[in-house]
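What follows are several structures.
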Structure P
Amino acid sequence: MKKTWIILAVIAVVIFMVVSWFFGTYNKMVSMDEGVKAQWSQVENVYQRRADLIPNLVSTVKGYADFEQETLTQVVEARAKATSVNINPEKLDAESLQNFQQAQSGLSSALGRLMVVVEKYPELKANQGFLDLQAQLEGSENRITVERMKFNESAQSYNTLIRGIPNSMIAGIGGFEKKAYFEAEKGTEKAPEVKF
């Protein structure tokens, strides 16, 4: 009789430990999933900051009558496209992230072209309002880089947790899916060729 109670106690302890491990692991996955979503919000936040600076930049540049209107139009259109692409934090998959990244890259390219054209206007480059906006845009680009890196780190930790064994079984039961990463654009692995 005493052996039966000992066996039942051992079984109860084992069941308790397995259930505790299951719920602990599940709760950790929930916590890390929320962390990835929160970090994604930070990425969107810094991209929004950049987008909010663009109307002021365009207004400042428009003050120069002979400035290329086509370049300004491209910036405005790229901003509109970039701000129209939204990702549901519940669906941070590779396709969604790639669409978002393409729209943001279009805006970065348009801003790059704008800055090249500005070089032709020394009086604009000397304008303090323009210089302040340019510094804020540079700061935004740095923030974007930092937040994207933090997002990738957060996604990596989460993905590592849900893909390991036996956690992958809990992830499958709980519907936890792998998160995508920000990746470098195609062609950026090659250094640009500079000729003098």
Structure Q
Amino acid sequence: MSLIVVINPKGGAGKSTLSTNIAGFLASQGHAVRLGDADPQQSSSLWLSLRPASAHPIAAWPVDPEALAKPPKSAGHVVLDTPAGLSGRALKDVLKMADKVVVPLQASIFDMYATRGFLDALAKSRHAERLDVGIVGMRVDERTLAADQFTSFVQSLDLPLVGTLRDTQNYVHLAVSGLSLFDVAPSRMERDLAQWASICKWLSLPA
């Protein structure tokens, strides 16, 4: 069993978009995948309820947001969408269970500095040596000054940037049907799949 935790204490960072597409990628590779949703908004759970039977199977992992328990060893690969504001003991418990931690981060000065303390604490966590932590830039337009500022910000951290994703309605349109980028013809999502290449390589897990 491996557990991938998608986390950012700030709301609206893109955790559910990232969680559902990570689950979709792993399922497309033939892995047994479960998706847990500890966020009160339950966006990932809604996405899963909309998922058609014809898509790569992804099972739900029922979680109690107040008392997160480690998934069973038979669960295969598990993706956990976490709530905004996760901190203290709950955060420590999640990091203790995780194998990989993915931090979605928007290229906004407000998002970057609202998350700075968390990112520094994560890099210094006593679990950091064991954890594989990666940052994914969300809604990044590489042609803008904001993208340059984002790159400089990430370079100041002791954490790797594993990829950046553009701001596109493709994710919104797919989510309505419970689908990820990896559930449709690659020719339809060529530009976005190219952005996911480095993220997928970082995520790659044994069967």
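Taken together, the values in this text are just the output of simple stated rules run on the coordinates, not laboratory data. Quick caveat: nothing in here was measured; it's all calculated off a predicted structure. Cβ atoms are built from the backbone, for glycine too; each structure is taken alone.
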Can you tell which of P, Q yields -27000 when helix-only ellipticity at 222 nm (-39500 (n - 2.57) for each DSSP H run of 4 or more, over all residues; to 500) is derived from it?
P
By the measure mean count of other Cβ atoms within 10 Å over residues 34-41, tell me the structure among P, Q with the highest figure.
Q
Can you say which of P, Q returns 24, 22, 15 when semi-axes √(5λ) of the Cα gyration tensor in Å is computed?
Q
Given 32 as the derived value for relative contact order in percent (Cα under 8 Å, 6 or more apart), which of the supplied structures P, Q does it correspond to?
P
Supply the structure label, taken from P, Q, corresponding to mean count of other Cβ atoms within 10 Å over residues 26-33 with the calculated value 19.0.
Q
Output the label of whichever structure in P, Q has the greatest value of mean count of other Cβ atoms within 10 Å over residues 2-9.
Q
Using FRET efficiency 1/(1 + (r/R0)^6) of positions 18 and 98 (r between Cβ atoms, R0 = 30 Å, to 0.05) as the calculated read-out, with 1.00 as its value, let me know the right label among P, Q.
Q
From the coordinates of one of P, Q, distance in nm of label points 7 Å out along Cα→Cβ at positions 10 and 58 came out at 7.4; that one is structure P
